[in-house]
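Take a look at the structures listed below.
All of the numbers you see were taken from the coordinates with simple rules; none came from a lab. Just so it is clear, the structure is predicted and the values come from calculations on it, not from any experiment. Cβ atoms are built from the backbone, for glycine too; each structure is taken alone.
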Structure I
Amino acid sequence: MNEIGLIRRQLAIEQAHALEVSGAVTARDTASLEGLRHAARDYLACVLGSFAQRDAQLAALAARLPAGDPRRPALAAALAGPGASCDAQALLESDSWVALDEYLRGVWSARRAALDASLGASTPVTEWRQVAVIGADSVLEERTRYARVHAGLR
């Protein structure tokens with residue numbers, strides 16, 4: 001698999017894990033599982049923060065693209081639409097687990113798909129690196145926090 005494929009795969013994993021974690025919390029009576037709620041909140045804050053940072057990087061990329069670049073309007077439209085990670089973070093902070101889960105499964109996931117499609121295969125790996133903000137440390141942190149959530153499910 002090439003580097004762009006690896007980056008896209010990690011982004012997809014993080015998105016899938018976020019959906020799994022939010023679903024796990026809403027499917028349980030978490031009032032009695034405070035450890036799970038804490039681990040889920042910690043995980044989602046980290047991942048949603050990373051996606052918010054990526055959105056900022058994508059906005060900067062869109063602004064740098066020449067007017068004739070076909071990615072520019074697609075990126076601008078996706079970024080202007082609903083599904084921002086900062087809105088998901090606000091739902092997380094308000095402890096609105098059901099609303100957060102619905103948001104992540106709906107407009108947030110749609111936005112992620114639109115952003116991925118707007119970058120497509122024609123985006124150079126250097127730009128993918130800039131916008132993805134993924135490295136060995138961030139992957140390890142995501143996996144460690146995800147493992148804590150799974151420990152809380154037992």
Structure II
Amino acid sequence: MSSEPRAAMGVSFITLGVSDLDRSRRFYESIGFVPEPKGGGEVAFFNLSGLVLALYPRDELAKDANTTAGEVDGIVSSLSQNVDSEIEVHERMDRARAAGGRILREPSVPPWGGLRGYFADPDGFAWEVAWNPGIDLMEDGRVRWRTT
């Protein structure tokens with residue numbers, strides 16, 4: 001066993017296998033994600049405070065992973081965006097709706113307090129938009145749990 005320090009566990013990229021790359025790129029740009037110039041038209045990248053969201057054609061992603069492409073049917077996971085206020089939850093949900101997103105749950109109060117809503121992108125990937133009074137958002141977008 002090495003005595004070298006280990007890197008912290010983390011996620012660098014989240015890749016969504018999409019059915020129509022151009023449609024998905026337009027959707028994410030419409031809701032405010034800023035594209036990275038890398039990718040050359042074969043993949044779309046968006047920097048999310050150091051984490052990268054990648055959109056990749058579903059069939060190509062399946063080939064890359066040596067498996068078959070599936071469809072999104074119902075919810076199996078969600079991605080979450082935390083925001084600074086209840087107003088911002090409503091604004092982001094409205095923006096997703098205007099961009100063609102499907103609203104899964106209108107903003108409402110969850111059991112832990114705060115406010116959250118859910119929308120699905122054009123391929124059915126679920127996103128939560130939440131204001132949580134138990135966390136602080138750092139300037140770089142990271143989350144810090146409140147201790148009191």
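When helix-only ellipticity at 222 nm (-39500 (n - 2.57) for each DSSP H run of 4 or more, over all residues; to 500) is computed for each of I, II, the one that comes out at -25000 is I. For the set I, II, ranking by relative contact order in percent (Cα under 8 Å, 6 or more apart) places I highest. Tell me which of I, II gives 0.90 when you compute FRET efficiency 1/(1 + (r/R0)^6) of positions 33 and 73 (r between Cβ atoms, R0 = 35 Å, to 0.05). Of the options listed, only II reproduces it. If Rg and Dmax of the Cα atoms in Å, for residues 81-120 alone computes to 9.7, 29, which of I, II did it come from? Source structure: II.
Of structures I, II, which gives 100 when volume of the Cα convex hull per residue in Å³ is computed from the coordinates? Label of the source structure: I. Among candidates I, II, the computation of distance in nm of label points 7 Å out along Cα→Cβ at positions 89 and 113 that gave 2.5 used structure I.
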